1. Kindly point out which one of I, II the value 0.05 was derived from, the read-out being FRET efficiency 1/(1 + (r/R0)^6) of positions 16 and 104 (r between Cβ atoms, R0 = 25 Å, to 0.05).
2. Between structures I, II, where is distance in nm of label points 7 Å out along Cα→Cβ at positions 96 and 112 highest?
3. When mean count of other Cβ atoms within 10 Å over residues 24-31 is computed for each of I, II, which one produces 18.6?
4. Using the calculated result -22500 for helix-only ellipticity at 222 nm (-39500 (n - 2.57) for each DSSP H run of 4 or more, over all residues; to 500), pick out the matching structure from I, II.
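Every number in this text was worked out from the coordinates using simple rules, so none of it is lab data. Keep in mind that what you see is a predicted model, and the values were worked out from it rather than measured. Cβ atoms are built from the backbone, for glycine too; each structure is taken alone.
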Structure I
Amino acid sequence: MSLEKDVMTQMKAAMKAKDSAALEALRAVKGAILLAKTENSQQELTKEQEVKIVQKLVKQRKDSAQVYREQNREDLAEPEEKQIEVIAQFLPEQLSEAEIEAKVEAIIAETGADGMKDMGKVMGIASQQLAGKADGKTISTVVKQKLSN
């Protein structure tokens, strides 16, 4: 089932359950999908495009929740985190940090990277291979850690 159809099905369920937080998150996903379709004048989005849209929405909410927490606004941070839970269910299963480290080590061995000067090369390959399965910030942290050793 396409992401759009899946979102619509869940929106109906959220409306029936009167779950406003889930409904708001699902409407954001639907809006982002429609926006991407009209920008590219496509009938259907590829799986990679759908994953990027969902990742972007999750990242926006994580950033917002972090800002709200820094400003001691728990009342605003909690709804953002609830939306993250709803939106994140559309992402492929995320890799654990140990799995990310193993993949990054393999990439470093494959490319022969030997220091921070090769970070761009390693990040390019890692981002491509782990797209949708890991957060870019986590990948970057692991790559820096491995290359600085």
Structure II
Amino acid sequence: MDDRIKEAVDLFQEVMFYGTEKVIKGVDNPLWKEYSPEQLQMLKLIGKEGKTTSSRLAVLQSVHKSAISSRIKKLLQKEVIRIVQEDQKDRREKFIELTDKGKEIFMKSDKAVNEYIENLLARNIEDEEIEQFLSFFRKLRHIIKMDGVE
């Protein structure tokens, strides 16, 4: 593997791991006291997907289905998600979607994270660098989707 690609992958992973930790510790919002970071991430994933299955959430969050089941149970109790059946014939296939309350929580949490990151980066990142970042990640998203990963 090209050493530059290896370094890029390593840097990306470091930013994802340590950046996530910094954001979790840095965001001061009441939602982050009521919901765990994993629950908020799950709400974001469901919000982005529209509706999804517990199996898909387990893959996206890289955890066992039992962890997803626990999170789903807690979020159902808080009335931020609901279970829906698309196909009345196949009762095994159940989808999870956000309730109106869940959509509101997702939007508020997303706003808090975006504001925190914007404040963190605003004084350190130039406009040209932001454009390069966007260009690169749009291209990367396209490549990943072209390989059938969604």
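1. Working: I: 0.05; II: 0.40.
Computing FRET efficiency 1/(1 + (r/R0)^6) of positions 16 and 104 (r between Cβ atoms, R0 = 25 Å, to 0.05) on every structure in I, II gives 0.05 only for I.
2. Looking at the calculated values, the largest one is I.
3. Values: I: 18.6; II: 13.0.
Of the options listed, only I reproduces it.
4. On the way: I: -25500; II: -22500.
Here the read-out was taken from II.
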